[in-house]
Structure I
Amino acid sequence: MNTPGTEIPVRAPAQQSLDDTILPFEVDALDLRGRIVRLGPVVDTILSGHDYPLPVAKLLGEAIVLTVMLGSALKFDGRFILQTQSDGPVRMLVVDFTSPDKVRACARFDAERIAAMATDVVDQGRLLGKGHLAMTIDQGPDMSRYQGLVPLDGNDLEHAAHEYCLRSEQIPTRVRLAVAEEFRGGENGGARRRWRAGGILLQFLPKSAERARQADLDPGDAPAGTEPHLLPEDEAWVEGRSLIATVDDIELIDPALSNERLAYRLFHERGVRVFKSAPVHAQCSCSRQSVENMLRSFPSEDRDDMVENGKITVTCEFCSSTYEFKPEEVVAVSGTLN
């Protein structure tokens, strides 16, 4: 950080692209702040470990990027959890970001309905259907959870993110997300497929309280004919969201384009300041001990129903790790109610 009165160093944007990083930036002239996320091995590890159908993998990849962008803003040790529940072919997405740098994710879907779509290019609204998206901030066992809900009504994750930030944070926000497979030559002339993902988040945070005012949200039960409360958009925000609208998908995932060069391409005329990049890791929080503790908490009748071929087998939905126990290993400790 710079102390008051010191000059901010000026340099050319880094040419080297770094995967699995989060780059915070600000455009002080427009009162804009944002983050650029670039994921390589992290998203490939998560998606490849499940062998999801292509449309499901792309949708979950976008959810991972979105969760990392929002969760990395936490200023404390905690978790940011994105979860969808809907009536679409992809009935549930869960992405769990543990600050400062760990992410895991999984999806539940109807394989027959996905196959019936018979196309690689599937509209996200059709995949998600009707339901809701929940964003949960968990500050630990001694603190209350905060949860924001937004409806899923046939739109994509970008639209849901804009609604969440507007309703829960009252901050004008624009998000761009991209996911794709990269094909590279492998051994014996075969092609190796790798998943890549990226995203950019831009928010308008004016210092003036007057400029920060937002129009009232539709209460949903206003009498017919009621004029909506409208405010003119700030010119700085109009410029900012117009610039982010020019970002192409390839720019968010191209390994030859660094995050700093992308930020410079968008905002160099106004001056853009970047901060230190932060890493991201794909890491599940499951363990044999945590699964054992969970099984011990179940009533004995439920544990008995889990026994097959003389053992209890539990597979983690996030990382696909499998844990096996003999029934006598998970008997409830003395004093625990069954």
Structure II
Amino acid sequence: MELIERIFSIKSKTDFDKVALDVFHYQVEHCSVYREYVEKVNRNNPSTIEDIPFLPISFFKTHSIKSTDFEPQVVFKSSGTSGQRSTHQIKDSAVYERSFTSIYTNSIGIPSDQVILALLPNYQEQGESSLVYMVDHLIKQSADSLSGFVLDDLNLLIARYKSARKLGKQVVIFGVSYALLDLCELTPNLSDATIIETGGMKGRRKELTKKELHQQLRLELNCDKISSEYGMTELLSQSYSIENGLFELCPWMDVQLRDISDPFASVKEGKTGGINVIDLANIHSCSFIATDDLGRFTDLKLELMGRFDHTDVRGCNQMVL
């Protein structure tokens, strides 16, 4: 599909805007749910990306969001911490793999140079997780016998970390928040690890602000920097913060902030607003999504500020202040 190649070849803001408008018209034509929404809000012909309407993310819980009719290769579901699960039907898993591999390589490093460990027990237990799918593929790309999921075996994770460091390998640890806090109780020295928290207390621990969580992890894991991954079931692209809690976007993503009281009004830099995500890798579902997360721009980078009070707590990455 020519449009997919254009998406992954974006080099500039001008490129992005042109492709985004083409994706909008493609999805209005081929995604009946999005088309009906666009018609109801009377925004049928945007001339700029700022005019494009964003589909509320809750539609992924109640509707089948597909551009064209297809049998999905894989179906991802959100964690079940809030009852009804969002569903994302994937027409071509290769698009997802291309997206997350490129983003991870540019943000974190080359998987084949790493030992990748995953402490994501709840996601594995529930199944159908886009996060587990991504990390599993990154582990396979690492091609190292020390890489893998460790479920609840924290001592095994520490042992593999030590073995990898003796071999001079970079170690990356993906971990859900509550499991990383469980790891803290063993007070390991993970000073050379790249620790990527993926959010989520899953009702197992007291909620902490992102700042509080990172402070505790830095102190008790003896790690100077804690990274974070911002992703969700409804998106095929992710963002990573390496430090300071600021997220950088890949070339085929963009974020706009909407006014909390008016979904069609924008907010200025430095002000908090609802996060609207453009993820062009979502070519086969919907690329324009109004999330339930709050954020602001700091130095042109995205800072996550929390969630709307009336919404469920997201399983994949929650930022409650």
Structure III
Amino acid sequence: MSEPVLQSGRDDRVLPFAVEALDARGRVVRLGHLVDRILERHAYPAPVSRLLGEMVALAVLLGTSLKFEGRFQLQTRSDGAVDMLVVDFEAPDRVRAYARFDADRLAALGEGALPPQLLGRGHLALTIDQGADMQRYQGIVALEGQSIEEAAHQYFRQSEQIPTRVRLAVGEAMGGAAGRHAWRAGGLIVQFLPTSPERMRQGDLAPGDPPQGSAVASDIDEDDAWVEAKLLVDTVEDHELVDPTLTSEELLFRLFHERGVRVYEPQPVVERCRCSRDRILSMMRQFSDEERRAMIGDDGRIGITCEFCSTHYHVEPAEVGVGDAPEE
């Protein structure tokens, strides 16, 4: 790809859509400058960037569906070389993210390591926080050798019981500063939402190995409309989700033109951290006096770096109630 990719009005937005003939609704996200800024700021190795880019795309797809102002968070914790991925989405449009990894273990796996190798075993948590007056919701999916995309499918099967298909992709394109490659991410989610709940029925999760001679429940036949929608979504290739020359509208037309697709007002998203000096000072005051004293550096100040945006804050001990150290 040769077209500059960091400035396009087609990027950093979510496009909701509906295919009424198939009782399907969904969203498409195309991320350019937003995801490139997150990944380039931290200078993550390519395998880590690809994983975190997928998480950002998924979080934006899910977070923009919230009908209230609150926070949505995706987080993995696992025993792999990439042991933590965190994406915060603050409705209606703010996103931030970071990753934690073991550089030595990552190098041993090599550039071609697949997501299951990078993540290992652990869990993916989806948390919705509507504020102090509302109860938080959290869904957990076990990570047992699957990709982020596969884990999302598992979540919808076991928690939401809504037939759902997700596609995620991350790639690089020419167009960054000084001719460097710029990161891009894209995603597509489609859900089957017919008027009749009976048409939404899905087969239960596999019960494991049944005792010898016992009967196994047959799978529920999927609705024809959902089968068609799912098959169409499965034809989407990674390059279509990150191609800067292909708009979300054009992609949807490719998929659903025979059935007709309606698009709605796009929702812009921005990369913006929630950290501030006031938040840092408030957080510091929650530590004990002894803990705050231990944080004072050789320059006589407390240094704190935000994991999300890498902003470094210098705090004078007196600002958080630390006076002179007592004499021995």
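Listing for the model above:
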quantity	calculated
Comparison of I, II, III - label where mean count of other Cβ atoms within 10 Å over residues 128-135 is highest	II
Among I, II, III, structure where Cα Rg over 2.2 N^0.38 Å, for residues 96-239 alone as derived comes to 1.39	I
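Coordinate-derived values only; no laboratory data. Model, not experiment: these values are computed from the prediction. Cβ atoms are built from the backbone, for glycine too; each structure is taken alone.
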